[in-house]
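In the part that follows, the structures are each spelled out as C-alpha cells.
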Structure I
Amino acid sequence: MSEQLLSVGIDIGTSTTQLVISRLVLENRANPFSVPRVAIAEREVLYRSDIHFTPLKSETVIDADGVRRIVEEEYRKSGFDKRQIGTGAVIITGETARKENAWEVLGALSAFAGDFVVATAGPDLESILAARGAGADAYAREHHTDVLNFDIGGGTSNLALYSHGELVRTGCLDVGGRLIKLERETGLVTYVSPVLRRTGVCPPPAAGERAHPEALAPVVEFLTQALEQAAGLRPGRDKLDALLTEGTRWEPPDRPPVCSFSGGVADCIYTPQGDWRAYGDIGVLLGRAIRESPRFRGAQLRAGTETIRATVVGAGSHSTELSGSTIFYRNAVFPLKNLPILKLTEAEERGSAQALEQAIGAKLRWFADEGGLSQLALGLRGEENPSYSRVRELAQGLARGLEPLRRAGFASVVVVERDMAKVLGQTMAPLLEGPVLCLDGVGVDNGDYIDIGAPVANGAVLPVIIKTLVFNK
C-alpha cells in the first residue's frame with residue numbers, strides 16, 4: 001500500500017537560502033508480520049526556488065523577516081498553498097546555526113512546512129545531511145568502498161566518511177569560500193574571517209586593500225592543503241589542526257578514500273568560472289585550487305549528485321502504533337517531538353559494555369551545538385533471543401553511554417528494531433536515574449526523526465511517527 005504527500009525542504013545556510021517542494025510516494029515494504037519498513041518509493045521535485053543570499057542584520061543576527069519574505073515569495077511563485085504541504089524540513093546550517101536568533105527564524109517559518117522536522121544542524125549533523133544529499137552514503141554502500149564527502153560552504157567544510165554505507169566519522173574545518181569577501185567590481189576586501197587571522201601562517205589582505213589572485217594564493221593554498229591532509233592525501237596534520245573547527249576532531253582515513261565534493265564551492269570545482277570575483281569572495285579561487293591539486297587529481301574523485309543544492313527536499317512521515325506490552329517507560333514526559341536518531345553501526349552494537357559506552361559518547365557530539373547536548377533517541381537493531389548476560393552487558397553500556405544526556409536533563413530514549421525493548425528497559429532502569437523509555441518494532445536510521453505520543457488505551461498503545469529526511473537521487 002502506498003501513500004502520496006507533498007513535502008517541502010527549506011535550507012538556510014551561511015551563504016544561501018533555498019526551498020524545494022516535492023511529491024513523495026511512501027510504501028511499506030515489509031510483510032504484514034514484521035517490523036514496518038517504510039521507504040520513499042518515488043520522489044518528484046515539483047518546484048525549486050532561486051538560490052538567495054541568506055539575509056543578515058549583522059554578523060551575528062539573521063534577518064528572520066527577510067527569510068520569511070523569501071519563503072513567502074517562493075511559495076507564491078511555485079503556485080502551491082502552504083496548506084497543501086503535509087510534511088517538511090527546515091534546516092539551519094553552517095555559521096547561520098550559531099547566530100543569536102536561529103530559533104526565532106525557525107519559529108517564523110513553522111507555518112510553511114506542515115508537520116515538519118526542524119533542526120539547527122551543528123557541524124557534525126550538517127556533515128551527515130550534506131553527505132546524504134550528495135549521495136556519498138549510497139555510493140559507498142553500492143560500490144563497497146570508502147567515501148569521504150567534503151561539503152564546502154561559505155564558512156566551513158563539513159566532512160563525513162562512509163565505509164560500505166556505514167557512517168564512520170564526521171568532522172568540520174574552518175575552510176570556506178567566504179572567509180574573505182570583496183567587492184566584485186573593484187576587488188576591494190570588505191571582510192576577513194577571524195579564522196584566517198587566528199592561524200597567522202599566511203596573513204590575508206586587510207579589509208580595504210585591493211586583492212588579486214596572486215596575493216590570495218598563499219591563503220587558498222593553505223586551505224587546500226588542509227583538505228588534502230584531512231583526506232590522508234598529504235602527510236602531516238599541521239594545516240588540518242590549524243583549521244579544525246573549535247570543539248571538533250578529525251582523524252584522516254587509514255587508506256585513500258573516494259573523494260566527493262558538495263556545497264557552493266563544489267560548483268566551482270566541477271564548473272570552472274572565468275571571473276574569479278564572480279561571487280564576491282574566494283570561492284572560485286578555492287574551487288580552482290582543489291581542481292588543480294595534484295593530490296586530489298591523484299585520488300579517485302566522484303561528483304556529488306547535488307552540489308550547492310545538496311540539501312533536503314522534504315521529509316517523509318510514517319505513523320504507527322506500538323503495543324504497550326513490548327515497551328518500557330518510567331517518568332517519561334509525553335509527547336516527545338522531533339527527536340533525532342543516533343544509530344550505532346552493527347559492529348558497535350556487538351561491542352562490550354565499555355566499547356558501547358565509548359561509541360555512544362563519541363557520537364553524542366553529533367547532536368551538540370553551542371548550547372550543549374539536545375534530546376535524541378538512540379537507535380539499535382537489537383539481537384534475536386539474547387541471553388540475560390548479553391542484555392545486562394548491553395544495558396550497562398547504554399546506561400553509561402547515555403549518562404551525559406541524563407546529566408543534561410534529558411530522557412534516555414532507546415528505539416530497538418527487534419523485540420527486546422521491555423527486558424532491555426527493565427535492565428537499564430536500575431542503572432540510570434531520570435526518565436527512561438525503550439520501545440521496539442521500529443526501524444530507524446541516522447538522519448531520521450521520531451515523535452512519540454502519550455500512551456493511549458490505558459497504556460496499551462504508544463503512537464509513534466517516524467520522519468525521514470528526503471534527498472534528491
Structure II
Amino acid sequence: MNSKIFLLGLAMLFLTSCKKETPIKVTTDDFCAAVDTVTGIMVHDIFSPPVASRIYVYPNVAAYEIMAQNNTKYESLQGQLKGLDSIPKLDPKSGVNKNLAALIAHIEVSKQLIFSEEALEKYRDSLYEKWGAENQKEFDVSKEYALKVVDRIKMWMGKDNYKQTRTSSKFSVYSDQPGRWQPTPPSYMDGVEPHWGEIRTLVMDSASQFKPKAPYPFSTDKNSAFYKEAKETYDVGNLISEKLIEVEKNPGKPIPEESAIASFWDCNPYATVIQGHMMFAKKKNTPDAHWINITKIALKKSKSDFETTVFAYTITSIGIFDCFISCWDEKYRSNVVRPETYINQNIDENWRPQLQTPPFPEYVSGHSVVSSCSAIILTSIFGDNFSYIDDSEVPFGLPKRTFKSFKQAAAEASISRLYGGIHYRAAIENGVVQGNTIGDYIVNKLKMIKE
C-alpha cells in the first residue's frame with residue numbers, strides 16, 4: 001500500500017514538473033489601466049501641470065526603452081533624448097517578457113515621482129501577486145530586468161535640474177509695477193513653478209528654442225492693443241454671463257456652448273472652493289492628464305496593440321513635457337498680468353471670470369501650446385480625421401464631448417481660455433503657433449519607427 005502511494009506521489013510530482021507554465025499576458029488595457037491609476041493619484045496629490053508632465057514622461061520612456069529592445073519596428077530613444085544612454089541591453093534568450101517588464105518599469109518609475117506612494121504600491125502589489133501566481137519564473141526574470149532599467153532611468157531623470165529648482169527663489173511680485181502678474185482670487189497663490197524653464201528639455205535644444213513673439217506692450221490707453229484685448233475678454237465674459245442668466249430664468253434651457261466649452265477644458269488643479277472660513281481644493285485634471293486620456297481613447301478606439309500603446313503614450317508625453325518648459329519659460333519672461341487683475345483695475349472692479357484664474361502669468365496660454373502640440377503628435381499616429389468621444393471630464397461631473405479630429409479638440413481647448421475669462425486672444429493664438437511648431441519639430445526630429 002505504501003509503495004502504491006509513493007509511486008502515485010512520484011507520478012504526480014513528475015507531471016507537475018513537466019507542466020509548461022503559461023506566459024503572462026500583458027495587454028493594451030493593462031498599460032492604460034496603469035497610466036489611469038497614476039493619473040488618479042496625481043489628481044489626489046494635486047500636482048501642477050508642469051510637474052504632472054514630468055510624472056508622465058519618465059515612466060513612459062522607461063517602458064518604451066524596454067519595448068524597443070531587440071525590436072524590428074521601434075527604435076530606441078538613446079541618443080535622441082538629452083542625456084539618455086546606457087539602457088541595459090536585453091538578452092533575447094533571457095526569457096524576459098518585454099510587455100511585462102515594460103509595465104513593471106512604468107509602475108516603479110511612477111512610484112518615484114508621486115507623493116501617495118502607498119496607493120500605487122497597493123496597486124502594484126496586487127499585480128505582482130497575480131503575475132507571480134501565473135508564472136513565477138517569467139515574472140522574476142522580467143522584474144529583474146525591469147528594475148535594472150528603472151535604476152538607469154532614475155539616474156537620468158535625477159539630472160534634469162528638477163531637484164535644484166525645488167530650492168530656487170520664489171517668484172517676486174512687485175505690485176507697484178503695472179502690467180506685471182499679480183496673485184489672483186480666491187486663494188492669491190504665489191506664482192507656480194517660476195523656474196520650470198530651467199528644467200532640461202528632452203528634444204528641444206533649449207527652453208527658448210521656440211520662443212513666441214512678444215506680447216503686446218502693457219497699456220491702459222483705450223486705443224492700445226493691450227486694452228482692446230482685455231476689453232474683448234471682458235465683453236465675451238459678460239455675454240456668456242447674460243446667457244447664463246437666461247438659463248436660470250428658463251429651467252431646461254441648455255447652458256451656453258461657450259460656457260460648456262470653458263468648463264470642459266478648465267483642467268485647473270488649483271481651483272478652490274471657499275465655505276465660510278474654510279478653503280479647500282477641487283479635484284481636477286491637469287491639461288496634460290486630459291490629453292493623456294485622449295491618447296488612451298484613441299488607442300482603445302483603434303484597437304492598438306501593446307507596442308503602439310507604449311509608443312503613443314511616450315511620444316505624446318515627450319511633446320507635452322517640452323511644451324511646458326517652453327511655455328513656462330515665456331510666462332515668467334514676459335510676466336503678463338492676467339485679465340482678471342487688469343479688468344478689475346481699469347475697466348470693472350466687480351468683474352469675475354467664469355473660471356478661476358490659474359496661479360501663474362498669462363502669456364502664453366499653456367492650454368494652447370500643449371493642446372496644439374498633442375494634436376499634431378496624435379494626428380501623426382492616428383490620422384487627420386480621427387473622430388472620438390472625449391469622456392476625460394466625466395469623473396469630475398462634466399458631460400462627454402464629441403470631436404471630429406484632434407486638431408478640432410485643440411482649437412476648442414485653446415479658445416476655451418477666452419470663454420473662461422483667463423486669457424487674452426494673443427496668448428491663445430500665439431500659443432497655438434508655438435504648440436504646432438513644437439509638435440511638428442518632435443514628430444520630425446524623433447526617429448522612433450525604423451524605416
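Figure out for me which of the structures I, II the number -8000 belongs to, where helix-only ellipticity at 222 nm (-39500 (n - 2.57) for each DSSP H run of 4 or more, over all residues; to 500) was derived from the coordinates. Please report the intermediate quantities before stating the final value.
Details: I: -8000; II: -18500.
Of the structures listed, the value fits I.
Computing FRET efficiency 1/(1 + (r/R0)^6) of positions 250 and 362 (r between Cβ atoms, R0 = 35 Å, to 0.05) for each of I, II, which one ends up highest?
Greatest value across I, II: structure I.
For which of I, II does relative contact order in percent (Cα under 8 Å, 6 or more apart), calculated from the coordinates, equal 21?
Details: I: 14; II: 21.
This figure was derived from II.
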Worksheet item: Looking at structures I, II, which one was FRET efficiency 1/(1 + (r/R0)^6) of positions 26 and 394 (r between Cβ atoms, R0 = 25 Å, to 0.05) calculated from, given that it came out as 0.40?
Response: II
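Given 71, 52, 39 as the derived value for Cα extents along the principal axes in Å, which of the supplied structures I, II does it correspond to?
Details: I: 71, 52, 39; II: 102, 51, 45.
Clearly, the read-out refers to I.
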Discussion item. Out of I, II, which has the highest value for distance in nm of label points 7 Å out along Cα→Cβ at positions 130 and 418?
Written reply: II
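Values quoted throughout were computed directly from the atomic coordinates according to the rules given, and no laboratory measurement underlies them. Since we're looking at a predicted model, the values are computed, not measured. Cβ atoms are built from the backbone, for glycine too; each structure is taken alone.
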